[in-house]
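Asks: The structures come next, written out as structure tokens.
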Structure I
Amino acid sequence: MKIVIVGGVAGGASVAARARRLDEAAEITVFERGGYVSFANCGLPYHIGGVISDRSRLLLQTPESLRESLNIDVRVASEVVSLDTTARTVTVRELDTGREYTEAYDALALCQGADPLQLPLPGVDLPGIHVLRNIHDMDEIKASLDAALDAAHSLARPTRAVVIGAGYIGVEMAENLRHRGAEVAVVELADQILPPLDKDVSLPVEQHIRGRGVDLHLGTAAAAFAKAPGGGLRVELNNGTTLDADLVVLSAGVRPNVSLAREAGLEIGPRGGIVVDTHMRTSDAAIWAAGDAVETPHTVLPGSWLTPLAGPANREARVAAENICGRDTEYLSTQGTSIVKAFEMVAGGTGATERQLTQLGVEYRAVHLHPSGHAGYYPGTAAMHMKVLFAPRTGVILGAQIAGFDGVDKRLDVLATCIRLGATVHDLELLELAYAPPFGSAKDPVNMAGFVATNVLNGDLVLWYAQDFPQALEGARIVDVRTPEEYAIWHIPGAENVPLGTLRAHCGTWDTSLPVRLYCAVGFRSYLAYRILAQRGFTDVATLSGGSTTFRFWHDLEPVGFEFKPAEIHYAEALDLVTAARGTGEVVDLDCTGLACPGPIMKLAQKMDELTPGDDIVVHVSDPGFAHDAPAWAGSKGHELLAIEPEGPGYVATIRKGGAQADTSRSVAKLDQVSFVVFSGDMDKVLAAFIIANGALAMGQKVSMFFTFWGLNALRRNDPPKRERKALDRMFGMMMPSRPEKLPLSQMNMLGMGPAMIKHVMRQHSVQTVPELMQAAQDSGARLIGCTMTMDLLGIAESDLINGIELGGVATFLGEAERSGTTLFI
């Protein structure tokens with residue numbers, strides 16, 4: 001059998017590989033229009049941004065490797081220009097030579113994917129305007145960016161980039177261009193970023209990327225491109241705004257590549273894709289299709305849909321190959337599970353969105369919740385914005401979307417699996433999911449979604465929604481059960497503040513027949529309030545789904561994100577000014593990470609009460625909403641917000657207590673040094689120490705590292721000169737690692753197998769070894785100090801250590817620590 005495949009990458013390469021595994025005798029030929037048959041197209045933005053530094057890692061297979069391993073004939077730079085379904089031949093043009101020839105087939109697979117939308121705008125063909133679809137595009141964008149960065153550096157101005165489109169690829173490009181130091185503006189026709197998600201879920205991500213310095217122009221579109229008078233490009237928007245740019249990336253969407261199929265008379269579906277059956281067979285019995293160009297049934301929604309995603313393309317290709325080879329395998333549906341990283345934040349969805357359900361008239365109910373990614377008392381978590389849609393009578397899950405920081409992907413995968421299996425929200429209650437404080441909670445967010453939705457179905461909870469305000473709330477009592485501090489910062493217009501702890505005392509005088517609409521920050525306290533009122537005879541009570549957090553995003557009542565403007569002073573730039581103005585005031589470091597709203601504000605207020613006017617609090621918060629709350633709270637209490645800067649999922653801010661002027665009679669020197677005590681001789685811990693040290697050096701900080709006890713083994717040279725040693729010194733020398741390459745792991749050492757395994761993994765991921773990191777630190781000016789007391793105890797001489805090591809004792813270390821803003825013990 002002769003199998004011809006048009007197109008490579010996810011779909012075509014997968015058809016070819018699976019077909020070969022099923023039929024060793026088949027003659028398999030792949031024609032690829034581009035220069036690369038199999039590459040990681042989802043990784044392209046990350047090479048441009050320098051996150052994936054090795055370009056070759058994106059090249060998954062080559063024609064040579066496919067020939068050698070699978071005996072597949074791959075012809076790149078070969079475009080199939082026509083298809084004769086009667087003769088069962090394709091006409092191929094060699095792009096390098098222009099030569100055309102025909103190739104016969106017994107079975108044909110069309111895997112041409114989708115092409116970027118071409119914007120019919122003036123100037124769209126100017127140099128410096130790019131699309132990103134393949135390796136060639138990636139190379140061009142990266143070269144253009146590199147040149148723009150060099151030119152901007154010589155002119156002492158920032159590099160400017162404009163991204164057209166705020167879908168997944170547009171957001172990824174914006175992040176990676178920012179990583180390279182460019183000023184980035186994103187233009188999106190919709191009134192939100194990430195159009196595949198509902199707006200209320202996309203807005204937290206919008207807040208986050210604005211806070212990372214991306215300039216968003218939503219609800220508008222590019223109208224024209226032109227050369228700028230001073231060089232570069234000028235982008236004119238249809239609202240009259242103009243943006244200057246050194247390069248432009250067009251990411252306005254894709255359309256299925258069906259020209260070959262249409263010209264051959266194959267059936268095209270209502271959404272413009274190739275019609276296939278569950279075997280991935282087209283309207284021609286000898287032709288199959290897979291990937292971005294085909295329409296498939298949706299798992300939840302009626303009709304067929306285009307889903308340009310790599311996962312479905314691979315699975316469709318596998319089904320196509322199996323049926324080509326005589327098996328009876330079906331591809332039943334696509335649910336569109338997708339995810340995107342936006343700086344530190346993650347967002348994604350699976351199944352139907354609320355917008356799709358509304359447009360198609362499908363009945364649904366929704367719950368919104370904001371649980372933490374893992375146990376709040378364990379560092380490194382933040383609230384996620386979770387939305388689950390389900391059928392109002394059966395509870396069958398119709399869709400889910402999440403935006404957050406840690407654990408978003410695994411919750412989406414669980415919910416995607418549940419949708420695929422036809423599970424209900426009742427099933428979510430019963431799922432037994434992995435739990436330990438670093439990874440989740442005893443009541444996992446997925447379980448919590450099931451609890452809330454089941455409460456709604458069982459009548460234990462009645463919800464009102466942000467979109468109900470204000471029309472559906474007329475004549476109702478709107479009750480805010482948050483604390484007075486939260487209420488003072490912001491509240492829904494017309495709401496009265498009755499904190500949860502006082503509700504029982506107040507509600508006794510209320511008219512039980514009057515409608516009551518409750519809310520809190522995320523929905524939990526108002527749920528408790530609902531249960532109180534419902535059991536006290538109130539007949540019309542409802543609580544706000546997702547609380548004020550969802551409400552504020554839905555109505556866009558607050559500025560979205562802490563947007564950086566040149567006139568503002570932010571944390572990084574303000575450190576000198578802050579320390580210079582501290583005087584004799586106390587400086588308190590307050591860790592509020594892991595606390596969900598209202599935790600950070602409550603803890604901040606409590607600590608501020610303990611201080612005197614002029615004292616400063618440096619507060620670290622993982623709640624993204626703190627960017628709103630901190631200025632409002634400080635202003636309402638008469639305090640001064642000195643600086644605020646993004647930090648992980650949240651912010652670090654310096655706030656000065658009001659009431660008196662700080663003493664500025666003396667300034668405090670800037671502490672721009674990091675000191676380490678390296679006590680451990682475990683390879684992983686020493687590795688971590690040098691990674692952090694090199695990071696600090698790269699940020700312009702001074703570094704001193706004091707090696708004591710077992711940590712000194714990291715400084716041993718490979719070939720120390722022979723010398724006379726005492727018997728006890730020789731015994732110590734036999735028991736301890738002889739050089740950095742021999743350091744054991746702290747866990748899973750396995751008689752040396754563990755270090756060998758981790759070194760192999762490090763080589764695969766291009767992670768430097770301990771000696772390489774050590775040399776890099778020394779080359780960058782780090783002071784490596786050996787503890788003389790330990791050397792005496794363990795019989796280590798100066799000649800046993802690598803070159804460039806200083807010797808010192810406790811006083812040396814303390815002197816270094818006194819000059820350091822950070823001291824780490826490893």
Structure II
Amino acid sequence: MSIRHLDRLFEPRTVAVIGASQRPGRIGTTVLDNMAASGFAGPLWPVNPKYDTLLGIPCYARIAALPAAPDLAVICTPPDTIPGIVADLGARGTRAAIVLTAVPPAVRAAMLKAARPHVLRLLGPGGIGLIGPAAGVNASVAHVGARPGRIAFVSQSGMLMTAVLDWAQHHHIGFSRVVSVGEGGDVDVADLLDYLAGDADTQAIVLHIESIADARKFLSAARIAARGKPVVVLKSGRGTDRADRVVDAAIRRAGMLRVYSSADLFDAVQTVARARPLPGERLAVVSNATSLGLLATDALAFIGGELAPLSPPTLRALNDLAPDGVAPGNPLDIGVRADCARHVAAVRALLDEPQADALLLVHVPTPAAGSTEVARALVPLVRDARRTVLSCWLGGDAVQEARAVFADAGLPSYDTPEKAVRAFRQVVQYQRNQALLTEVPAQVPSTDAATRASARALVTAARRAGRHVLDADECRIVLAAYGLELAAAPAALDDDVPPLRIAMHVDAVFGPALEFGLGGSAGRAAGGHAAGLPPLNMVLARDIVGRSRAARLPGGDAAVCQALVRAADLVTDLCEVAELELDPLSWRPGGALVAQRARIVLGPPRPEAAMAIRPYPQALEETVAWQGTTLLLRPIRPEDAPAHARFFAQLDPDDVRLRFFTVLRELPQVQLARLTQIDYDRAMAFIATRPGPGGMPETLGVVRAVADPDNRRAEFAIAVRSDLKGKGLGMVLFRKLIEYFRGRGTGALTGEALAENTGVQHLVRRCGGAVLPGSEPGMVRLELALHGKTS
């Protein structure tokens with residue numbers, strides 16, 4: 001995973017077009033024309049020995065003749081020439097290139113090999129290039145450019161990219177970056193997500209993917225990107241229903257939003273960038289035509305949405321706006337005779353309704369009010385509103401200018417009521433997915449480590465004996481080690497509650513995946529199962545249950561979620577388990593779950609890297625002696641959030657300021673979740689913990705670091721409970737962090753601190769690090785090399 005030199009790709013100071021031409025139909029002709037017309041401010045260097053000039057620009061015969069190494073080279077030459085050109089560019093000092101030519105596998109391998117010694121980043125081969133409107137870069141063969149904007153669009157399909165560019169021109173939508181990945185031989189989707197996550201010019205990311213080569217790399221990058229800005233995904237090539245459920249689970253797990261058609265993707269381009277946060281999920285609808293309001297409410301009912309109830313003060317305010325004989329309500333009909341003023345008054349009244357979380361305006365041209373006039377009158381009100389306002393301007397030429405007025409003001413508009421309602425659903429679903437990243441999970445009672453070890457021994461013995469399927473007694477022992485019960489004999493069951501099913505299979509891309517839904521033959525035939533990726537916690541398990549057809553069944557929701565978490569623990573711990581099925585999973589009277597049948601199939605041990613999400617690294621737990629007591633040093637877990645909040649509350653205000661560079665009385669929920677729910681693949685946080693008063697665990701100190709995508713540096717921070725400072729706990733934690741990141745191959749630990757924070761400076765110096773001047777007055781930079789030089 002790397003973003004090295006991607007700045008040269010997106011913000012080049014000089015661009016060379018290798019194979020530039022003016023012959024019609026040539027790739028080099030289109031690229032040169034696009035670059036020359038894009039407003040690029042730096043030198044543009046065509047390279048082709050057949051020309052002296054092209055478009056009035058001096059043309060160079062070979063790379064060696066260029067005035068300097070180009071920041072970006074666009075290669076448009078025949079396949080067999082590309083490895084040599086890449087080698088020449090790398091030797092000259094170029095660090096980014098776009099290969100637009102499609103190449104066979106042997107040439108692709110030679111091209112990547114030629115680039116590797118120079119760390120020359122390659123976009124492609126194949127694809128149609130990239131566009132960066134703000135930088136004046138159109139290094140593509142697209143037939144149309146892009147307006148400047150704040151949305152990045154990344155696509156594995158060049159043709160879809162051109163369709164999006166066409167659509168965006170028509171709808172006045174701009175982009176920060178538009179990238180065609182091509183084959184992604186070097187720069188892949190995950191690298192681009194990593195870059196765009198930190199790109200100040202990008203406010204939202206729209207992503208089209210056809211395949212994922214490295215699930216863990218993709219999800220680590222996606223999770224980081226989605227925590228900072230909206231990410232919308234269209235996955236084509238859906239495959240089997242089971243495989244598609246896993247893809248859906250992965251996208252949700254990362255906090256992204258999935259759409260299912262190109263039409264929805266186009267609408268999502270404007271939805272995600274222009275929508276405001278929703279306080280809830282209730283929609284108010286206003287229309288100047290009865291039938292259109294009903295179409296919108298029908299579409300809302302179809303997706304399971306909720307109309308906002310209107311309060312008595314709002315209804316009174318709307319009395320004079322409804323047509324004669326029509327009682328105001330939701331949807332609100334203001335009638336075909338509604339003029340511009342009535343539109344504005346209705347929208348203002350509904351925006352003041354506390355029970356309406358979003359508003360949809362559906363307008364059709366009438367003699368009473370020109371659509372453009374209505375749009376212009378509404379823009380100041382809607383633009384300043386705290387709530388999301390979606391609009392549908394229904395019609396053809398008569399409403400084109402109204403749509404343009406809203407688009408120019410950065411306000412979302414749609415062609416039909418149904419599209420607008422789907423956009424509302426997208427905003428709702430996106431916020432639900434984001435909530436999964438911030439909700440604190442409840443603790444699941446742990447099972448005995450020795451019992452789990454016996455289950456591992458049983459599985460290992462079965463594998464050594466050449467057996468691949470565990471018998472019923474063996475299944476019972478293994479399941480019991482994880483708190484799951486397999487009935488030994490017919491048991492009394494609650495016949496009023498349909499049976500359930502929990503299963504696991506190994507997905508070809510994402511590794512172990514869990515399925516949940518109704519059990520028995522009838523349940524499997526009914527479908528409606530939901531998938532999830534281990535490891536799980538109670539929040540994630542509840543989300544899986546909520547997406548299945550078993551969501552509204554009577555019974556113990558907590559017991560079902562605990563069973564899912566424990567099944568996920570089983571398949572995480574026992575890497576030889578290739579298949580698991582508990583079906584039917586029934587209820588005993590009183591609420592206990594029991595599997596009437598279980599199947600466990602074994603296979604070769606899976607490497608830990610086969611899991612799309614790195615599980616909790618239990619091997620990093622360590623018991624240490626400190627100040628006459630015993631502490632447990634271990635990675636932080638999401639379930640540590642309550643203890644972490646108590647830890648923060650015990651910090652002196654001055655220590656909080658030194659750690660967070662600001663005054664905080666308590667940690668906001670979002671920040672608390674980010675500190676405790678980490679991606680163990682890219683980040684690590686170690687806590688020192690021990691049992692506190694009443695047996696509750698207490699956190700005494702924490703040290704954390706997040707590695708950059710290149711693994712060259714990891715930025716660290718450390719905090720020790722104020723009443724324990726000066727007792728060596730900071731050194732214990734910091735050495736644990738150093739040991740971990742040194743073993744990971746990270747180049748250096750770096751950090752920033754206030755100049756007055758002498759404690760952390762002393763800590764870094766004692767470990768062999770340096771304290772350097774900071775980027776701002778009153779700040780210092782901390783640096784500790786782990787493996788030689790880090791620059």
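Just so it is clear, none of the values below were taken in a lab; they were calculated from the coordinates. Remember, predicted model here, so these are calculated numbers, not experimental data. Cβ atoms are built from the backbone, for glycine too; each structure is taken alone.
Asks: For distance in nm of label points 7 Å out along Cα→Cβ at positions 433 and 689, which of I, II scores largest?
Replies: Top value of distance in nm of label points 7 Å out along Cα→Cβ at positions 433 and 689 goes to structure I.
Asks: Using distance in nm of label points 7 Å out along Cα→Cβ at positions 441 and 697, single out the structure from I, II with the greatest value.
Replies: I
Asks: Let me ask something else about it. Hey, mean count of other Cβ atoms within 10 Å over residues 17-24 derived from one of I, II reads 21.1; which structure?
Replies: II
Asks: For Rg and Dmax of the Cα atoms in Å, for residues 417-768 alone, the calculated result is 23.0, 70, so let me know which of I, II that is.
Replies: II
Asks: If Cα extents along the principal axes in Å is calculated from each of I, II, which structure is the one that comes out at 81, 78, 60?
Replies: Answer by label: II.
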